[in-house]
1. From which structure (1, 2, 3) was mean count of other Cβ atoms within 10 Å over residues 17-24 calculated, if the value obtained is 13.0?
2. Given 21 as the derived value for relative contact order in percent (Cα under 8 Å, 6 or more apart), which of the supplied structures 1, 2, 3 does it correspond to?
3. Check the numbers for Kirkwood radius over Cα pairs in Å across 1, 2, 3 and tell me which is largest.
Structure 1
Amino acid sequence: MYQQLAFNFLSTKDFMLPCLNKKLFGLDCPGCGMQRSADLLLHGEFLAAFKMYPAIYPILLLLIFLATNVFIKFKFGHQLKLFLLFATAATIIISYILKMNNIFN
């Protein structure tokens, strides 16, 4: 009960930043939906978080790896970091292209 009350009291929706690109040009940027997706993750809605912003899971994997790599050095850490970086960038670019394709078609 107290945990649910704390979640409702400390709603992250009150602190979300607006997208400047969307305000100025009326188009989503490649990062649009990331804050809402992170909010959905915090509330346990994993599928909705993926639908909101598909790159949330590669970003999460990359952040977890980078945080652990500070304390634990992996044998192929540099290669794994590059792979995760490229996978994250590719996911962001592909999902943005698909989103723009749906908007303009």
Structure 2
Amino acid sequence: MTTDPDIKVFLDFSAGAMNVNGLVRNWEAEFVEEIESLKIESLKTSFRRGFAKGLSGQISISEYERETGWSFDTPEELHDHLRALWSRFYRDADPQEQVR
């Protein structure tokens, strides 16, 4: 289990919005809207940093699977999934700029 507060924020929101057992139609758009509409800017920033850290390999497959119910065979599959989701949230922004 992670001790990084940003990753925890990212995983907490991911668990609530994209658990594979409770996905709704347009879940990706709803998830993006949920984060965009957060009133607390520091929470948005922490989510984005945690997401970027996940893309840089700081989230294990088992952590992500436990929180979301998704299943991945390789770290590359998880990275591809997160990369596609990142582009829904932040388009072509470089996630590495968030973890520097």
Structure 3
Amino acid sequence: MSKNGVQVQDAPPEEVQQLADKVLQQIAVIYAQHGIQPNAVQQQMLVSHVRAMASRSLTGEPLPEVEADLFEDISPETMQLSQQVVDLFGNLPREEAWLLSVHIEVARTH
């Protein structure tokens, strides 16, 4: 299957969930190490985003174009944590870290 000219594969929902759960466990460790305590809504949004990341990782579905300057107010520490999480997938572009950084920044500051 092709999406926007990129070859996309199917991924069974249970595979997506398994990968998302694995990454969410690592995020919990990272959050604990940095004293980040998301509230229930922030956690729910993070889970949804990580599930979508897991799906893109397994299927190869690309993100729409993302503008880097939208994320210039994100702290360098948060961006580093985001990249650390994205690196767990092993095959996602840096734009994923930009998007994920919003979740981490909000959890760190609110």
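1. That value comes from structure 2.
2. Attributed to the structure labelled 1.
3. Between 1, 2, 3, the highest calculated value is found for 1.
Since every read-out is calculated from the coordinates, none of them should be taken as a lab result. Fair warning: this is a prediction, and the values are worked out from it, not measured in the lab. Cβ atoms are built from the backbone, for glycine too; each structure is taken alone.
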